[in-house]
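*Asks:* Got some structures for you, see below.
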Structure I
Amino acid sequence: MYAIINAKIYDYKNYLDDGYLIFDDFVVEVGKMSDYINRDYSEIDVSGNLVIPGFVTGHTHLYSTFARGLNLKFNPNNFLEILEQLWWKVDHFLDKDMIYYSALMGGLDQLKMGTTTLIDHHASFEVDGSLEAIKKALNDTLGLRSVLAFEVSDRFNVKEGILENVNYIKNHQSSLTTGLMGMHASLSLSDDSLVKIKHSLNDNGIHIHVAESLMDEEDCLKNYGMRVVERLEKFSLLNDKALLVHCTHINEVEMDIIKKYNATIAVNVTSNLNNAVGISQIKKFLDKDIKVISGNDGLIPSQALEYLNIYYLSHLKTASPIGFSLDDLRKIINNTYDYTNILLGTNLGVIKKGCEADLLIVDYKAFTSMHANNVFGHIFFGVYPGLKPKSVFAGGKLLIDNYQFSENYDDLYKEALLEANKLWEKLKKEGKNIEFKY
């Protein structure tokens with residue numbers, strides 16, 4: 001059993017200035033150092049540094065990991081061409097080994113930056129068993145938590161994709177992993193496919209891209225005479241577990257529908273910037289009391305940087321330096337934990353007795369006064385910009401110790417390189433001949 005001592009403990013709700021924390025899989029005791037008694041614990045003296053909860057990445061794409069450094073002909077004029085020229089080529093050639101190693105490397109990358117739980121949205125022409133391969137990487141090999149989904153799309157075998165989600169959800173309902181009904185986007189799903197998904201949903205939540213680009217809304221209006229969220233409502237696909245990703249171009253009618261069903265929006269602002277698709281109306285979502293969480297869309301491994309970008313870009317969107325507050329951001333952070341807790345049955349994001357011990361030790365010494373009323377300001381402006389945790393625990397297991405992985409993954413890195421090279425070779429030889437139908 002561990003005891004972290006001489007710590008500043010903060011969980012985005014409560015702050016303890018000079019405290020201790022005793023835990024194994026779960027937090028056993030939290031208190032002031034003046035009350036601490038060492039009962040033969042394995043002590044970690046953090047000498048006044050911070051202890052905060054491990055991050056949750058609210059939406060990611062681990063299958064995209066092997067695209068780092070990839071050189072393909074890439075000259076898109078719009079968002080659909082980004083998919084056709086890059087991502088739909090990558091997912092076309094993924095096999096089971098590539099899926100495993102890309103999830104493993106992506107998981108390690110995000111773990112280094114303090115993420116202990118990932119909500120992943122997977123796509124590949126290798127459908128059957130693909131989610132089990134990701135689970136093997138994240139949960140079994142790395143010791144992280146996960147919520148997994150396969151992107152059902154008319155690009156793939158729809159029946160197989162639905163079955164992959166249904167089987168994963170059926171077989172995995174624990175504090176370590178569970179699933180959602182993955183869907184790509186309205187523009188790649190026919191009415192017939194939506195009917196099949198509806199009949200297989202069984203009160204589970206969907207995980208779908210919504211109006212990431214304006215093209216998604218334009219396609220929906222042209223082909224179905226309604227907007228994307230209206231179409232999801234028409235097919236009874238919205239509920240309080242539904243995860244609607246991006247929502248960059250939804251209107252107020254769609255916002256009201258999302259609120260009606262108590263669904264959740266996952267924003268991914270850095271990716272939206274990269275793809276030049278726009279900035280979500282995050283402040284308006286919050287003002288309507290819509291639950292908003294944050295992901296990274298598989299682009300960057302640091303959830304802390306995502307939180308920075310949410311704050312600054314929301315100032316740009318509202319055209320006001322006070323149009324989005326730190327309290328607004330803190331709400332998104334807590335929403336991200338709360339949504340994940342509903343799915344996994346956990347108490348992540350809280351550092352108190354009985355809660356899961358998913359924890360970060362951060363080397364930060366304040367040079368101005370730090371107390372309960374301003375601690376999040378220190379976190380945001382002082383910790384997040386260069387955050388790399390000194391130690392990471394997930395379920396009480398030490399995964400990173402003094403900035404190094406506690407396990408030796410050198411052989412896995414070598415295997416991952418081989419798999420990435422296989423993917424790149426396939427893309428080089430066969431990628432030009434792919435035709436996309438959806």
Structure II
Amino acid sequence: MELIKHLQQLEETGDPIRVGLVGCGQMGSGMMHVTRKMPGMTTQAVADIDPNRPLKELHLMGVPDTEIVITTNRLQAEDALQKGKYLVTEDAVMLATLEGLDILIEATGYTEIGAQVAWNCILNNKHIVMLNVETDVTVGVFLSRMAQKAGLIYTVAAGDEPAVCKMLYDFSTTLGFEVVALGKGKNNIIDYQASPETCAEEAASKAMNPKMLASFKDGTKTMVEMAAVSNATGLIPDVPGMHGPRVEIEDLQKVFIPKEHGGILSGKGRVDYSTGKVAPGVFAIITTDDPRIQADMKFVSMGDGPYFRILRPFHLCNIETPLAAAEAMIYGETTVVAKTMVSEVVSVAKRDLKAGETIGGIGSADIYHKIYTYTDARQMKGIPMGIAPGAKILKDIKIGMPLTEENTSPDSSQFVYQLRKMQDDMLQREEHFNR
């Protein structure tokens with residue numbers, strides 16, 4: 001049965017999927033409006049550090065104050081949900097404990113919050129959708145396996161680039177094609193010096209958090225997104241940070257192919273990105289050794305062969321996110337899950353960092369991030385992006401140099417640090433066992 005029919009049935013029976021949202025920023029607030037229009041699903045509770053943000057969105061959607069309860073008390077929150085009222089709270093972890101919610105969507109972008117929320121969802125027998133890809137590339141392997149053992153769904157959200165890339169990957173491999181490269185479009189070249197200060201004016205014009213915008217401009221988001229793709233598919237970055245050339249759409253299958261055939265890649269099975277007109281789309285470069293299939297692909301204008309491009313010219317971010325929640329609840333299916341750590345996102349100094357400094361987080365004026373293979377990142381003892389915020393600089397680090405275990409000490413009191421340590425230990429045991 002199609003997803004829409006399942007959702008329509010839930011709407012008709014008065015038993016919609018009740019979503020709890022963590023983070024009411026640009027992505028989360030937009031998603032609230034989408035579920036308001038969807039059949040069979042409602043965002044019934046929202047947690048945000050500033051309760052005025054979800055209140056504003058509820059009012060814009062026409063929800064009266066009499067139908068909204070603001071509380072951090074669990075019993076009051078549960079009572080509000082039982083009565084069909086909307087819940088607003090500052091306590092993100094509390095949402096994971098509420099029986100009146102079916103599934104949570106984490107949309108903060110902060111790894112510490114994301115790790116706590118996902119962990120508590122699984123402990124409380126609740127599905128979790130991560131619009132917070134930053135957390136996933138840090139501890140997603142551990143969380144997804146933990147959820148699987150509990151019979152729960154942990155998944156990266158639909159609509160963001162990792163999900164749309166994975167859609168093209170599954171489509172292609174199901175039909176027997178070999179995937180040579182998966183990539184996304186980035187609408188500008190990387191500005192490694194982008195900071196909240198330099199992005200303030202543009203962020204205000206777009207109603208964005210300036211730190212979030214800085215993380216887009218300095219390349220962090222691109223590195224994170226393609227690391228998630230890598231960990232879900234096994235494809236790797238060809239070089240640290242990927243190539244990122246500007247390529248016209250009609251030339252994608254000429255560039256993202258092995259060097260021996262005139263491209264830029266050292267081999268097949270790579271993740272990368274292109275600036276320019278590809279954005280806001282994603283692409284797959286695929287091949288087959290069957291002459292008849294090659295002829296058919298040329299006939300349907302996918303290229304001259306033997307390499308062909310598959311393009312989805314859009315991704316709808318938070319607008320598509322509810323689909324992941326629906327598929328998790330109705331079909332018990334994930335959208336994107338990290339199989340293991342294939343790639344790592346490592347923190348790099350955005351300026352000269354001095355010993356004794358405490359560094360800021362993602363999008364700050366202190367660090368940007370770069371994708372490496374997990375093997376290379378371990379060999380260089382690079383600091384994973386997700387545990388870098390709040391770290392202490394032990395030795396001076398020159399601009400453009402990676403943060404490593406030798407020059408940086410992460411904040412070990414953070415939950416995401418402890419979870420990452422458990423993940424590292426788990427993967428090391430697996431590696432030892434498989435030798």
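*Asks:* When FRET efficiency 1/(1 + (r/R0)^6) of positions 151 and 303 (r between Cβ atoms, R0 = 30 Å, to 0.05) is calculated for each of the structures I, II, which structure yields the highest value?
*Replies:* Values: I: 0.90; II: 0.10.
Top value of FRET efficiency 1/(1 + (r/R0)^6) of positions 151 and 303 (r between Cβ atoms, R0 = 30 Å, to 0.05), among I, II, belongs to structure I.
*Asks:* Here is a follow-up. Using distance in nm of label points 7 Å out along Cα→Cβ at positions 375 and 407 for the comparison, can you identify which of I, II gives the largest number?
*Replies:* On the way: I: 3.2; II: 2.5.
Largest value of distance in nm of label points 7 Å out along Cα→Cβ at positions 375 and 407: I.
*Asks:* Here is a further query. Looking at structures I, II, which one was mean count of other Cβ atoms within 10 Å over residues 271-278 calculated from, given that it came out as 21.9?
*Replies:* Corresponding structure: II.
*Asks:* Assign the value 20, calculated as relative contact order in percent (Cα under 8 Å, 6 or more apart), to the correct structure from I, II.
*Replies:* Structure of origin is I.
*Asks:* Work out which structure the value 0.20 belongs to, where FRET efficiency 1/(1 + (r/R0)^6) of positions 15 and 263 (r between Cβ atoms, R0 = 25 Å, to 0.05) was derived from one of I, II. Display every interim value, and only then the final one.
*Replies:* On the way: I: 0.20; II: 0.00.
Structure I accounts for this read-out.
Every number here is computed from the coordinates shown, using simple stated rules; none is lab data. Small disclaimer: the values here were computed from a predicted structure and weren't measured. Cβ atoms are built from the backbone, for glycine too; each structure is taken alone.
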